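The next part holds the structures, each set out as structure tokens.
Throughout, read-outs are computed from the coordinates displayed, never taken from laboratory work. Note that the structure is a prediction, hence the values are computed from the model and not measured. Cβ atoms are built from the backbone, for glycine too; each structure is taken alone.
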Structure P
Amino acid sequence: MDVVVVGAGQAGLSSAYHLRRAGYEPGRDFVVLDRSPRPGGAWQFRWPTLTYGRVHGMHSLPGMELAGADPQRPSSEVIGGYFADYERAFGLRVRRPVRVRAVREAGDGRLLVETDAGVWAARALINATGTWDRPYWPRVRGQESFAGRQFHTSRYPGPGLFAGERVVVVGGGTSAVQHLLEIAPVAAATAWVTRREPVFTEGPFDAERGRAAVALVEERVRDGLPPRSVVSVTGLPMTEEMRRARDSGVLRRLPMFDRITPGGVEWDDGRFIAADGIVWATGFRPAIGHLAPLRLREPGGGIRMDGTRVVRDPRIHLVGYGPSASTVGASRAGRAAVRAVRDILGRSPEGERTSGEPPVGVTARGTAAR
């Protein structure tokens with residue numbers, strides 16, 4: 001292949017779309033490999049009570065709007081169906097489930113993409129593996145002794161399992177607040193714990209604020225530091241539901257506890273909160289372990305980036321990483337990565353089109369023509 005795209009979430013599908021627009025043919029010039037069992041990226045694994053109307057921002061994929069979705073349907077169903085329709089409409093021919101184990105040098109200028117379904121050789125790689133497969137669990141003294149149940153956001157089952165229980169929610173991001181607002185009405189008691197004081201923002205999240213947030217994340221990856229999420233620098237957008245929860249005491253934040261005991265959590269100052277369950281809404285890390293053989297990391301622990309391009313190896317482009325980790329950022333990064341990849345390959349099979357029409361080979365019904 002000229003290009004292997006790893007991952008079929010927002011960033012991977014955007015990249016595949018722009019490859020098609022540039023004239024690259026799926027199966028001949030590029031392939032999209034996805035480890036998930038079905039379309040939907042990480043969205044297919046979200047908890048069932050996260051309805052589409054409660055999603056914290058979902059930007060449409062290029063060339064096909066997501067419109068008219070029922071806000072009461074689970075986001076996993078809405079976005080999973082949208083991604084499936086998108087793959088069919090543009091004939092992207094995603095290969096799944098395929099797990100990429102490692103990417104190595106081939107020795108002739110190409111890259112070898114080793115998977116559980118065979119090996120692909122590629123002249124360039126667009127990595128769009130996101131973060132869902134690497135949930136971050138902080139290590140706290142006594143964690144293994146806890147007699148109750150512990151869940152990370154990646155395996156959060158919804159509020160029903162916590163009915164009548166005392167629950168501690170750990171984390172200062174949007175997911176933590178969503179979990180807390182769901183659990184509080186059915187739980188016997190809840191406590192909200194964060195490492196840093198949460199920052200709530202008022203007013204609309206306009207383009208200027210968005211650019212400023214992205215710039216802060218982009219500065220870190222340019223310096224070769226591990227990226228922070230875009231959400232971590234935007235703060236928590238205050239909604240009416242959150243304002244009511246704050247006024248009622250549900251969103252009363254406590255500092256991070258110092259240890260976990262069999263019956264709850266404890267601070268060095270003697271405070272103790274009994275708990276039957278702990279929900280760790282503590283985020284994710286980039287799922288890029290398969291790139292380790294290429295030695296892309298800098299001394300600071302991150303991967304130095306110039307746009308989507310990895311500075312140490314311009315054949316590698318990371319989309320959905322760092323400043324492009326939001327849904328709108330991932331879509332834009334897919335286009336930028338394809339433009340850069342075309343420069344590397346030195347050719348475009350059929351030339352990039354500038355109109356909004358479907359790629360060559362896609363019929364009006366949105367199926368691949370043969």
Structure Q
Amino acid sequence: MISFFISISLYGAFCSPLERTGSAFFIFGDSSVDPGNNNYINTIPENRADYEPYGQNGFFPKPTGRFSDGRVIVDFIAEYAKLPIIPPFLQPSVDYAKGVNFASGGAGILSETNHGLVIDLQTQLKSFEEVQKTLAEKLGDEEAQRVISGAVYFFGIGSNDYMGGYLGNPKMQQRYNPEQYVGMVIGNLTNAVQLLYQKGGRKFGFLSLPPLGCLPALRALNPKPKKPNDEEAGGCFEEALALALAHNNALDAMLKTLHYMLKDFKYCNSNLYDWLHHIINNPTNYGFKDGLNACCGTGPYGGIFTCGGRKNIKDYQLCDNPQDHVWWDSLHPTERIHQLFANTLWSGPSSSVAPYNLQDLFLDRQITIGDIVDHNPQSQY
């Protein structure tokens with residue numbers, strides 16, 4: 001079985017290519033990759049992050065709408081690809097030639113997830129069609145198609161479908177068992193990928209699901225909390241962990257199938273679940289002091305989602321140094337975790353990100369068929 005390699009530099013020596021890639025970058029997703037689209041829609045405070053202390057580390061002059069103390073994973077990926085920071089689709093006067101970010105905090109793969117409060121994946125895909133038309137009008141059909149076919153398409157979405165869309169929705173649990181529900185989510189994601197392929201997309205990256213049950217918010221809700229001498233359980237919400245694993249397994253199987261079905265289809269997938277779970281359980285090995293508690297929040301583990309004081313509960317506490325923490329708020333990691341995993345996605349070896357890493361996709365590098373056959377997303381340490 002392939003060993004899983006954590007590609008981490010503790011001293012900031014993150015990989016960066018020596019050449020400009022030329023590929024545009026189109027991003028679809030939820031709060032894990034939202035650069036501020038929700039600033040422009042009518043939604044609830046829980047789905048916005050355009051207020052302090054979000055963005056407090058000073059990289060941006062003010063809070064941008066990113067659910068982080070600073071940047072998120074796609075900001076680092078754009079940097080490594082020698083691209084400008086990819087702007088939100090709803091930001092006025094955006095130039096689409098280098099790519100655009102359609103992500104929306106709270107969004108799901110299923111349109112029912114947080115319906116009416118977010119920009120769901122289907123709507124994000126419709127926005128991409130608008131971008132495609134605009135590029136054709138501005139650049140001409142041939143050049144626009146070159147941009148579309150050479151671009152990298154990145155998905156960071158799915159967590160909300162399982163947390164609020166299923167675990168927080170008794171009616172959905174009555175209608176579907178977990179296996180059926182995962183199948184429905186993956187089916188909708190498959191349709192999205194195939195739609196982009198039909199429009200010319202050939203290179204795809206995926207942010208697989210983290211160990212959802214170990215998020216501070218779900219630890220705080222855990223109906224079976226950690227026993228005093230039970231070190232292994234760690235207080236994580238087991239049902240949420242099982243759903244994340246099932247989703248990731250189904251995602252990997254789906255991508256392998258599409259690779260064989262679709263000519264020139266290339267993808268980058270990774271094991272965020274094991275990667276983050278290992279850091280949560282061994283934070284000091286990677287320069288963190290706390291893998292359990294949110295830097296910004298209140299209640300057990302900082303798991304009550306109050307960061308910024310704009311929600312129903314106004315009280316929140318803020319840690320002194322977010323870089324010491326894996327978790328920024330009750331649901332989202334710190335910028336440092338975003339940076340570490342972006343580095344792994346960009347240049348990690350085939351034991352941790354496969355069959356391509358993102359650098360391969362942006363630079364149009366080739367691999368052998370054996371690299372795809374050998375990839376195992378559930379590899380162990």
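Observations, loosely collected:
- Computed -0.20, -0.47, -0.73, -1.06 for log10 I(q)/I(0) by the Debye sum over Cα atoms at q = 0.06, 0.09, 0.11, 0.13 Å⁻¹ - originating structure among P, Q: Q
- If helix-only ellipticity at 222 nm (-39500 (n - 2.57) for each DSSP H run of 4 or more, over all residues; to 500) is computed and equals -7500, the structure in P, Q: P
- Structure from which 0.8 was derived, distance in nm of label points 7 Å out along Cα→Cβ at positions 144 and 200, options P, Q: Q
- Structure from which 19.3, 59 was derived, Rg and Dmax of the Cα atoms in Å, for residues 120-327 alone, options P, Q: P
- Of structures P, Q, the largest value of distance in nm of label points 7 Å out along Cα→Cβ at positions 24 and 296 belongs to Q.
- Structure from which 0.55 was derived, FRET efficiency 1/(1 + (r/R0)^6) of positions 136 and 184 (r between Cβ atoms, R0 = 35 Å, to 0.05), options P, Q: Q
- Test item: relative contact order in percent (Cα under 8 Å, 6 or more apart) calculated as 20, pick one of P, Q: Q
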